[in-house]
Structure P
Amino acid sequence: MSFLGYVRSDGSVGTRNYVLVIPQGIISKSICDFVTGTKSILTVDHGSGRTANDRETIARVLIGLGRNPNVASVILHAASPGVGYPELRAERLADEIARSGKRVEILDAARDGGTYGAIVKGIQLARQMAYEASKLRRKEVGDEHLCLGVKCGYSDTTSGIAGNPAVGYLYDKIVAAGGTAMFGETTEIIGAEHVLAKRAATPQVAQAILDAVLVQEARAKATGLDIRTVNPVPSNIKGGISSLEEKSLGAIHKAGTAPIQGVLKYAERSQGKGLYFVDNWMGHLSIFAGYAAAGANIVLFQLGGGGVTGRTLLEGSPSVVAPFLWTTANPKTYAAARDSIDFYSGTVIEGSETPEEAGERLYRTVIDIASGTLSRSETLNYSEPIDMYLQEPRF
């Protein structure tokens, strides 16, 4: 099958067509408030006191978001959180983004008349860029141009039985078509890492999967905790999950059955196509921005039932520039948040569909959204600050 996307000069294909303004702050917000078709990244404070490794991670996220195929052009202002560190200099970020062939413009309050002057210039540039982007037309392209990222959360028995298998079917189909699919949450594969290691394309990839788990367990034990005794969390247990191993075995269903081609760092872009494991954390306000920075042009959150029933999912996209889909197999979650859920696979539990039929329906939903239909979260003009996955202490 194929979808309608925006073909970029580097050969990548976008499912959306944004002007991105980075990094955060009043300049970005003012431009995006004033100009239609713009997006900005809103984060918690990642400024001074970060180690060089964490600053490089921040840079990797910002550069990756700028290079995402859903972005047509980029405005980058020098009011950076880097406090003069070379990793986060506006010129460095701009040069890296421009390698993808995009138009990149830098604002500098010191040269552009202060903050007010930079805002005015930024609005003028953004209007030009948005106009230029609007001239682009969607073209029919193959599924090999899809790049997906997924996490599961609030897991319960419906997650492993129906929700994650439907996503796994989708992943198998995209990978078989030559596309790219990413899954992660290292803490969510503990107890099932040996199963994933057997699916590794090479012995080196298998060892990298096992090593990622060993490092996470060691970090937990350094605090005096054994993660195998504090996970699953109470909401998982209430949802019918009895052990960490049971939770993990259900979680890895979302990765389908394809060979795992490599293990990526947070926000790292793969060097090839296929299925990849990402060594990241489970927080959705960090994980989806990392997937988008790694090139995902669509992301999915597969929901269980814990903590969701009784509230509407009034959340914008934490992936900043990638369409964000909510999926669930839990009938109570679906009933409580029907206006927010993009896809329901509880039909498998109810007996009206097989897992494969539900997966095929999810695939058609993804193709529809890739071609321009809004996801439910995209109908909201609201976003939460993302929290980048930074692992080292702050000084």
Structure Q
Amino acid sequence: MLSFTDARLKVEQVVRALVAGYTAQAENIEITAALGRVLAQEVAADRDYPPFDRSTRDGFAVRAADLAKLPATLKLIGEIKAGDTWTGTVGAGQCVQIMTGAAAPAGADAVVMIEHTRPSQAEVTFERVVQRDQNVVLRGSEAQKGQKLLSAGQRLGYAELALSAQVGAACVEVFRRPRVALLSTGDEVVAIDAQPGPFQIRNSNCVSLAAQAELAGAEPVALGNAPDRVEDLRRMIQQGLEADALVLSGGVSMGKYDLVETVLRELGTEFHFDAVAIRPGRPAVFGVCRGKPVFGLPGNPVSTMVTFELLVVPAIDLLGGTAPRPLALFRAKLAKAVKQKAALTHFLPARVTWEVGEAVVEELPWQGSGDIVALAQANCFLVVRESRLELAAGEWCEVLPRRGML
């Protein structure tokens, strides 16, 4: 049985080999619709940035040498606001009032903040020395014309979108989002708009998996639920294999009606693991069928959510044309002691806060891997490693955020 880190690494290795022989399809879209997408092209600077020596303060453009001896009084010869074209030159003993974002005038080599001056109608008295280039961003110091700013394979966040817009990339070529087929299993599962019988449950996994796939950058393809019959399961799995990846929930344990592995094996699946040393989520399955990565996740909702984050997300990254994102683990102080018995790595629903100026995390009461009520109150998972199953209050521990909640 693999550790979750080894299982995740195995997924990355296998899927990386699958995608090595082809390039993900690309499409051209407007930059305003590209949040979270992966670039299929480079983005370069269309001109120097800034395209002029830019003032970073409201104040006065001066020659630094004129303020070598204080106080110094200089003649005020003009005003420049952002976007203005000012054609004069600042000479010895002169200054120009300037606004943040405006182009520094010829002759000036520094800007003095207005707070450090005593201006009048025709002249300005300066009370602080200034260094050459102080409060000025020089032309081309951020980027030079033709310089590569963004690379193919880079994911577009809000800063990357702003950068693309700044250089005039109104449309960008991005990789097509991988299509991930989602199939739940089990006779006990009914549609979310159905009235369940006394021993049935609504198909919450189809909703949570679609949301996780969207958050990870995939296009979810909801196939619904397969009953516990080999013929129906085989037909729906074959339908799912038309997508870029297939994720099943339920039917991967050791029960009489856990048929997923049996059907996948009949369809020629090469399995790479069928258990991971974690709780919740131990009976997780990963394999390749007809050239497509296939994941069999446990059916209990919290198990499904944990294993999707740990195992499926890196596959989505690779299928989408980019490198797998690392798990965003960080450290927090433990509010209360934690003790686990099973020699597995535990992912416990928890809540992290910063009320005391540092991250503090506390496990939430929960009733096991079917308890969505508890998980909806959590913003993270408290990670308790197999190597240390008892942690004392006040110890620093590992925390995995719930994607999109922190």
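Laboratory data are not the source of any read-out in this text; all were calculated from the coordinates shown. All of these numbers come straight from a predicted model, not from anything done at the bench. Cβ atoms are built from the backbone, for glycine too; each structure is taken alone.
Suppose you compute FRET efficiency 1/(1 + (r/R0)^6) of positions 7 and 119 (r between Cβ atoms, R0 = 41 Å, to 0.05) for every structure in P, Q: which one lands on 0.80?
P
Taking relative contact order in percent (Cα under 8 Å, 6 or more apart) as the quantity of interest, name the structure among P, Q where it is greatest. The partial results should precede the final answer.
Details: P: 22; Q: 16.
By relative contact order in percent (Cα under 8 Å, 6 or more apart), the leading structure of P, Q is P.
Ranked on Rg/Rh (Cα atoms, Kirkwood Rh), which label among P, Q comes first with the largest value?
Max of Rg/Rh (Cα atoms, Kirkwood Rh): Q.
Comparing structures P, Q by distance in nm of label points 7 Å out along Cα→Cβ at positions 55 and 375, which one has the largest value?
Q
On distance in nm of label points 7 Å out along Cα→Cβ at positions 39 and 87, which of the structures labelled P, Q is highest?
Working: P: 2.4; Q: 3.9.
If we compare distance in nm of label points 7 Å out along Cα→Cβ at positions 39 and 87 over P, Q, the biggest value is for Q.
Upon calculation of distance in nm of label points 7 Å out along Cα→Cβ at positions 111 and 351 from the atomic coordinates, which of the structures P, Q produces 4.6?
The correct label is Q.
If mean projected area of the Cα convex hull in nm², for residues 135-358 alone is calculated from each of P, Q, which structure is the one that comes out at 12.9?
Of the structures listed, the value fits P.
Can you tell which of P, Q yields -11000 when helix-only ellipticity at 222 nm (-39500 (n - 2.57) for each DSSP H run of 4 or more, over all residues; to 500) is derived from it?
Going label by label, the one that fits is P.
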